[in-house]
Structure P
Amino acid sequence: MSKDGDQTSVISGSVLDDAVHSGSTKYKEGRMPHLGQPVVYRDGRVFRFCSTEADFVDGEVVAWATCLAAPIDGSLTAAAAGAVSLTLDQTAVQLFGGSAGVIAADRLAEGYLITNDDAGEGYCYKIKGNTAGTDSVSTVITLYDAIKVAVTAASDVALVGPKYRKVVEGAAALRPIGVAVVPTAANSNSREEFFWVQTQGLAAVLIGTGTNVAIGKTMASDASGGLILDAGDENIRIGVAMGTDTTASAKLPVYLNLE
């Protein structure tokens, strides 16, 4: 069994606590919740612990950071079944919208590597960590579990970022995971901040620009993390409006359903 989901300790407090960085005295005894840890209330509300490098306002839609929309073709170094590390040549690839080939150490940690095509295809492996990569240096990805089937230099892989780590602002093309409960100011101190994100139940959610919200309408996210009416199957539905408002940047009661 993998040990990546082990939860060894929890902390007291509230899901409405201010966002803080890992060096805060609040966590001086190392009692930080595991990323993704849920808090479930009997009224149906669910919250999960997340980290971010982005600035959120309270009520803003939060999304899962994906590394790349398309798979990376033929860029692995061959590895036998049982290997727990894979070398990936990402030197020509733009990950997370950054400079081509650049990936920080452990940026992929808690994310996923999917063997997409050719030898070894069809498995989803959780990532334990990775070495730094540049436009000339490949990254070595360490997995929690050994690969089941050997891969070759022709094998294709898809990368997906960690679901609850370094979450980003919502957008129609991204998978929303919840709504920020409190504001964050991560960009001001250049490090991750930790906070609670609501995923289910009644919540106050930011209204997007130009949105005319009616009771019972299904909601999605615009490019700035605000609510819009669900315009079609290309949008991921966040929940159902429980009130009516036409004021951009106001907060609307929405029943979330994002698990």
Structure Q
Amino acid sequence: MKTMFSKNKSIVPKQSGAVANSALATADLAKLGQTARDKVAKEDLPRASIRILQKGSPQVDKKHGKYVEGAEPGMIFNTSTRELYDGAQDKEQLVILICKYWPKYIEWLPGRKGFVGEHEIGSDAVLPQNLETVIEDGKTLIYSRLTGNIMSKTAIYHCLAFMSGADEPIEVVLDMTSTNWTTAKLINSHFQNAKVPDGQGNLVPAPTFTWAYQLFHEYRENDKAQSWYVWNFKPLMKITEMSENAVKYVHQALAYRNLVEEGSVDFDYRSEQE
């Protein structure tokens, strides 16, 4: 797994005044880290989300309060750490193991002006008789007949993500909707049809996290000169091929999957509106 990523260790130290704090060594911080460190529960941390920045994303707008220095359309953005990654396929900066696929309908106020709630597939709120499909400005929208709000079917993936330069994977949420549904369906087809030998000469259904997928952006443009980026993917390797860490990653993926199924993992769409 180490060979997939190249680390960028270039850090420019900032000095203030005539004297720099060169006497403080990293080793000193390492010692202090054993005592001067507070424990933070997982529920007290933001749930990381990975998304592709677009021309209209606030992170690329220098006048916006959420602007991130160096951000450009097409880059991959971690909403928790605010780190940026090149989204190009040849950079190979994002690889995921899918721990749990959990599609839902997300309810928004018209005009994407506010998060309302989320609904499980098959619940009363999203039964066919309670939904109405409408074409507006060339876009297909689904409205709730019960509330008048927009209902957006969303493919939600709870993943272990290997980010470029990181030694360990992090838990992230990846959601795909609208123009990304084509990619979501292809990913679903791949892991749904994956088989593994059972040791007795039979091929049986594989766990969802059997394959490590590389995610990257794909540029799109329509006849109105409008452009945007969507997700694309490539199967990289089976988890069994991830060197000596394969067993550890299986346990991590299972633990995260169990947390999701228990309802112990929250993903706040209120912070993901833009």
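Taken together, the values in this text are just the output of simple stated rules run on the coordinates, not laboratory data. Source: prediction; values computed, not measured. Cβ atoms are built from the backbone, for glycine too; each structure is taken alone.
Numbers at a glance
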| item | result |
| --- | --- |
| Read-out helix-only ellipticity at 222 nm (-39500 (n - 2.57) for each DSSP H run of 4 or more, over all residues; to 500), computed value -4000, structure in P, Q | Q |
| For 0.85 (FRET efficiency 1/(1 + (r/R0)^6) of positions 128 and 168 (r between Cβ atoms, R0 = 30 Å, to 0.05), calculated) the corresponding structure among P, Q | P |
| Structure from which 0.6 was derived, distance in nm of label points 7 Å out along Cα→Cβ at positions 224 and 248, options P, Q | P |
| If distance in nm of label points 7 Å out along Cα→Cβ at positions 32 and 200 is computed and equals 2.7, the structure in P, Q | P |
| Comparison of P, Q - label where relative contact order in percent (Cα under 8 Å, 6 or more apart) is highest | P |
| For 3.4 (distance in nm of label points 7 Å out along Cα→Cβ at positions 80 and 96, calculated) the corresponding structure among P, Q | P |
| Given 34, 22, 17 for semi-axes √(5λ) of the Cα gyration tensor in Å, calculated: source structure among P, Q | P |
